[in-house]
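What follows is a set of structures for review.
Please treat every number below as a calculation from the coordinates, not as lab data. This one's a predicted model, so the numbers in the text were calculated from it and none came from an experiment. Cβ atoms are built from the backbone, for glycine too; each structure is taken alone.
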Structure 1
Amino acid sequence: MINVLFAAQADRWEKYEHPLHTAFADLGLKVDLRTYHAPDTVDYIVYAPNSDVQDFTPFTRCKAVLNLWAGVENVVGNPTLTQPLARMVDPGMTRGMVEWVTGHVLRHHLGMDRNIKDQNGQWHPYIPPLAQDRRVTVLGLGELGTACARAIAGLGFPVTGWSRSAKQIDGITCLHGSDGLKTALERADILVLLLPTTPATENTLNGETLKLLPTGAFIINPGRGPLIDDDAVLAALDTGHVAHATLDVFRIEPLPPEHPFWAHPRVTVTPHIASETRPVTSAQVIAENVRRGEAGEDFLYLVDRKAGY
């Protein structure tokens, strides 16, 4: 019997209990899945960083910690966590992110807000450019960024992607390093941020880097709140250098009612809904990693502790 501890908030257990049991059974795994096991009997932890488990020292038998979230910034630096840590790469989450990002890219490209918000009885025809004439840059070429970049390119947009290390993706102009970031920003008529949060990525968009964007650029951030300097983005919006910012993630969530993003006419706030881990598909990823652990195979999506993701 494989002992699996589900360490997350109570509402998560209600959503994940059945899909996890089903996924384990589909792989022929005999699993005792509970919200409590004696720590020294636990083989795997299905983990959310906001759970009560913060000290991993007692889990002496644990073979891996399997994160429920794509982001691991709230757990990767835990000094008690010596077990292998796997981040969540969920096909359902990826699909949701692709749909949200492509929807907002097309919204800004087509100028849809003109018609949605400005029904004032005046006839002002506006013909948007074709996709081939609007450049899109995606910062971050992990699973989510790569999937979004490919989908956007599939719609006919010229897409530049940027990552810390060199990558090669068919149909995408891939850049890396500091010089590559400068070029990627200069090409960003629409900029999508899908970087992880690390000390190196905080305030990627700041007073200096925002100046590199073409005048009238659009910013779409479904990645992480700390990727942008809020005040610098507001200043760029006020001058018109940035035409609009669509933001799904924030430094403080829920976003406080008094935050200026709420009232700014060139900001769209969405409440961290760009993508969500889907219980059925993520349970299948977790079950596969447990199977791999029991078979002595490499785990999927292991976190690079030095890189932080």
Structure 2
Amino acid sequence: MRILVVGAGATGGYFGAQLQQAGRDVTFLVRPKRADVLRERGLRITGLGTATVLAPRLVTAAGIDGHYDVVLVSVKATALPAAIDDVAAAVGPRTTVIPFLNGLAHLDALNERFGADAVLGGVVRVLTTLDAEGDIVRLGSLAEIVVGEQRGGTSPRLAQVAEVLSGAGFDFSLAPDIRSAMWHKWVFISTVGALNTLVRGSVGDAVAVPEGDRLGAQIAAEAAAVAAASGYPVPKQTLDNVQAFVTRPGSADTASLYRDLIAGQPTEAEHIFGDLIARARTLGVRTPLLDAATVALRVHEKRIGGE
């Protein structure tokens, strides 16, 4: 099966590289500037005491020459509209589109363009970032992909997807209720991102000051309340794990959104937070801490937009 990975950044680049090393037929759809970097340096993955350099097969939007069997959409939400236009020529009547974005708003955009029957739900968990040279740096061993039908249940298509994506050096699983999995990840990333944004620091920075050990748990409770009101309650053990994560003394953990914030880059503020608090308003759920983080991020976006 032909796999097209849309984006070769910290997430798409890592999983695409793993699939390539496992012998899968992988092509990366990238913008010309990223293509130049990858052709010059190769697709490099470092961190955790290892280093890998691959020669990836690259294509730009103008060079797409046919349909692919599986399209993995791995771009930030801010780049999604352009990515949808770029990848359109690669999506045919039998193509399966699997997005790896945060939140849920991206499903509406992809469904509208390609049809809901073509699009699966997806969740990825990986600890990677891009360094100044454009290389992928692993920050931890976690690497997982979960996919499922938007409507739930199983299908022959899922079995085909599992065959091509499993056994490639990362954890892979199918979810009978992928929307629940996506909501639960949304609760996690919004909690960590809001905590980092509000304290302008890591989890450990928050926990190290009086009352700081309560803030993360309070944010998690707000996000979980929105999920529950939306019909996707977070299991107690899952919520306990989120709250434990954001109350660990000495933790250097930060969300990728926060790393973009302190670097002066655009963030996924509206996709992760704006959409979440809008749903909260509709459902009558109070989210004062998430609201505060959203406002702070919107101020940031306005500032960099005016530069």
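Have a look at 1, 2 and say which one yields 0.95 for Rg/Rh (Cα atoms, Kirkwood Rh), as calculated. The read-out was computed on structure 2. The value 16.8 for mean count of other Cβ atoms within 10 Å over residues 13-20 was derived from one model only; which of 1, 2 is it? Considering all the candidates, the number was obtained from 1. Name the one structure among 1, 2 that helix-only ellipticity at 222 nm (-39500 (n - 2.57) for each DSSP H run of 4 or more, over all residues; to 500) of -9500 was derived from. The value was obtained from structure 1.
For the set 1, 2, ranking by mean count of other Cβ atoms within 10 Å over residues 181-188 places 2 highest. FRET efficiency 1/(1 + (r/R0)^6) of positions 37 and 285 (r between Cβ atoms, R0 = 35 Å, to 0.05) was computed and gave 0.20; which structure, 1, 2, did it come from? Going through each structure in turn, the value belongs to 2. Among candidates 1, 2, the computation of relative contact order in percent (Cα under 8 Å, 6 or more apart) that gave 19 used structure 1.
For mean count of other Cβ atoms within 10 Å over residues 125-132, which of 1, 2 scores largest?
2
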